[in-house]
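**Student:** Right after this note come the structures.
Values quoted throughout were computed directly from the atomic coordinates according to the rules given, and no laboratory measurement underlies them. Given the structure is predicted, the values throughout are model-derived calculations rather than measurements. Cβ atoms are built from the backbone, for glycine too; each structure is taken alone.
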Structure 1
């Protein structure tokens, strides 16, 4: 275990941080601490996916890359929706 940590590259670290970000976002969602429509949720997911994509440059895996690209794009959709709703709040 210690040798694995000692051999971490910057790409490995980026991927690890990305995974932690996505897992934290999902955990907070399940604990009702962060709504899926929030800017923070989409930012955590987009940044996490982007970091994992960066890590895949070093050790490429096509299926993981495809999943992360879609995760990133869907997170961008969520970010866009969140930002648009902030600019145009619903009228009651």
Structure 2
């Protein structure tokens, strides 16, 4: 298993590169967005990333830290927030 960067928290902008199976091959696909929640501990840790695809289309995706389909997690930007869960961003 590759070493994945796990020192991120809610409010950080991350770029998750994960593998999508297409036919017999798998291809890496980036998913970049803001982390709105981190849940669990140790092996059961998951995080939710929210990405704005266009003005009105928003995509949220839940990733498991130890998933074999995740190749890499890069922190693009660190930010300071006062909440652990940023669910209020859904209403904006």
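**Student:** Can you say which of 1, 2 returns 37 when relative contact order in percent (Cα under 8 Å, 6 or more apart) is computed? Please list the in-between numbers first.
**Tutor:** Numbers: 1: 31; 2: 37.
Computed on structure 2.
**Student:** Something else now. When FRET efficiency 1/(1 + (r/R0)^6) of positions 24 and 80 (r between Cβ atoms, R0 = 35 Å, to 0.05) is calculated for each of the structures 1, 2, which structure yields the highest value?
**Tutor:** Numbers: 1: 0.95; 2: 0.20.
Of structures 1, 2, the maximum of FRET efficiency 1/(1 + (r/R0)^6) of positions 24 and 80 (r between Cβ atoms, R0 = 35 Å, to 0.05) occurs in 1.
**Student:** Name the one structure among 1, 2 that helix-only ellipticity at 222 nm (-39500 (n - 2.57) for each DSSP H run of 4 or more, over all residues; to 500) of 0 was derived from. Present the calculation step by step, with values, prior to reporting the outcome.
**Tutor:** Details: 1: -26500; 2: 0.
Of the options listed, only 2 reproduces it.
**Student:** Comparing mean count of other Cβ atoms within 10 Å over residues 8-15 across 1, 2, which structure shows the greatest value?
**Tutor:** Values: 1: 14.6; 2: 17.5.
Result for mean count of other Cβ atoms within 10 Å over residues 8-15 over 1, 2: largest is 2.
**Student:** Using Rg and Dmax of the Cα atoms in Å as the calculated read-out, with 15.6, 59 as its value, let me know the right label among 1, 2.
**Tutor:** Of the structures listed, the value fits 1.
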